[in-house]
Every structure is written in structure tokens, then in C-alpha cells.
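**Student:** Please go over the structures that come below.
Where a number appears in this text, it was derived from the coordinates with a stated rule and is not lab data. Only a predicted model underlies this, so the values are computations on that prediction, with no experimental measurement involved. Cβ atoms are built from the backbone, for glycine too; each structure is taken alone.
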Structure I
């Protein structure tokens, strides 16, 4: 697992989010971090956090909703933290017609690392099947094939 950190005046040394995190990358400029996050991600695992976390979650949801980036799993880790937000989206945002129920379905939730792994693997296998059918020359086909062969 890789953590991408933006450094500003108030930051402390990066903390390991999980025992499986083995790389931390620090970025001086917020924009560069966002580009790296969007361009090279196979999945987003969003941990409980503050405004910056919500900014990234909603930005990625907007990019997926509008078709600006390929869809991939957005996994909200620790359901008790996220459930009030999901309830609000359903009861207010869907009700007012500013989002569709399908937009909420862009997000998955997990409460254990094993659940995250299963979601990512399932989505990767689905993506591989789709790519083999629609874009067999895509270089991602070979990479995913190699990765998923051993799983």
C-alpha cells in the first residue's frame, strides 16, 4: 500500500495508516499529489478524515460521475464513520435530485483489510474481462493478467 502525503506548514511526520503500508511519498504541491493519486490508482481506500479527505472523495466521485476518469472502486473504510454521510446523501441529495442513487453506488464500504482486498481483486478481475473484450491491446491487459494470475 502506498500513502501519498501533501506537506504544509502544520504537518507532522507521516504516520503509518496500516501495517501493510510500505511506501510513503511526500509532495510539496497539492496539485501534483492529486494528479498522481488519480492517474495511477486502481482503487481508492478512503479512511476517516477531515475536510481534505472529503475534498478528495467528492472530487473523485465528481470525475467518475461526469465520465472524466475511468471508474474504479472507492472504498470507504470503517462504516460507522461514513454511514451518516451516506444516509444524508440518500435522504437529502437524492431526494432533492442533485445526485442519483447510482452515484452512491460508486462507493463501497469495508471494515477490515481483507474486505478491501476482496473488493479490489473483484473489481480488477471485472476490469480485466472488460478490457480483454473492448480493448485487448491496452497495456493494462497484460499487467492485470500477470498480477491476477497469481491470485
Structure II
């Protein structure tokens, strides 16, 4: 099977963006509800943190969709998800069915974080703004195989 079509990284970026873009828009259009939800975690400076989260989610989504500065955006989004996951999906502090739901969200976030790290490492692929593959170098979506290891 040949998985080198330039559409694949674009589709991967679009699928990854869906959760961030919709969450960022929900923060904009339901600001007060998000402030109330964040207050359940007893966080300081909630409006500032919510504004930062909105910028990361919307700005990061734009970067991932277009591919412009996608590596940096993916890494920032990865870092953003660490405290987000630990604070809002701490299943070890819940009980009953809520613990199961939070554990599912926790594991989902770990999977998204893995995808973001892969994107930060491999780049957005050839169908992206600012893509600069140099002659003789693999496109950023290709992971080079060490010499003598073509059996991978």
C-alpha cells in the first residue's frame, strides 16, 4: 500500500483541527459558561487563561489548516494540552461513571497529543503554506529511513 499522497497529511491536519476549532469557537460564543466551568477548578485569572486558550485553539487551528508554522503551532498546542488534560480530565479524583468518562477524555487527549507531536516532528506535508523542501532533502512529511534499513 502506498501512503505517500500529499492529501493524507492535509486530511490528518483537518481531522485534528476539528476539536480545537469547535472548542475555540465555543469559548468565544459561550464565554460566560466557560468562565463558570473553569471556576469549578479554582483557577486564578480565569478570563486571562480563557483568552489564552482561545488564542491557542483558534490560532493553532488556522496554522494547522493552512500548514503555515504548523510545526510550531502543533508543539505549542501539545504543551497547552498537558495542563488542560491534567486539570480537566483528572479521572483519579472522580468516582463512579464520571471517573470512566474522564478517563476516556484523558486517553483521548493523550492520543491527540501524540498526533500533535508527530506533526511537530514530521511537518505539515507538501500541501501547506510556507512549505519549503530543499533539493535533495525529503519533504517535511517524509520521515527519512536510515541507510541500510529499507525493510521498514
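**Student:** Of the structures labelled I, II, which one yields 3.6 when distance in nm of label points 7 Å out along Cα→Cβ at positions 46 and 70 is computed from its coordinates? Could you put the intermediate results ahead of the total?
**Tutor:** On the way: I: 2.1; II: 3.6.
Matching structure: II.
**Student:** Sticking with this one: Determine which structure produced the value 10.4 for mean count of other Cβ atoms within 10 Å over residues 38-45, calculated from the coordinates; the candidates are I, II. All intermediate terms of the calculation are to be shown ahead of the outcome.
**Tutor:** On the way: I: 14.6; II: 10.4.
Of the structures listed, the value fits II.
**Student:** Any idea which of I, II comes out highest on relative contact order in percent (Cα under 8 Å, 6 or more apart)? Walk me through the numbers before you get to the answer.
**Tutor:** Working: I: 18; II: 25.
Once relative contact order in percent (Cα under 8 Å, 6 or more apart) is tallied for I, II, the winner is II.
**Student:** Which structure, out of I, II, was helix-only ellipticity at 222 nm (-39500 (n - 2.57) for each DSSP H run of 4 or more, over all residues; to 500) derived from, given a value of -22500? Don't skip to the end; give the middle numbers.
**Tutor:** Values: I: -15000; II: -22500.
It was calculated from structure II.
**Student:** Which structure, out of I, II, was mean projected area of the Cα convex hull in nm² derived from, given a value of 11.7? Mind showing how you got there, number by number?
**Tutor:** Values: I: 10.4; II: 11.7.
The value was obtained from structure II.
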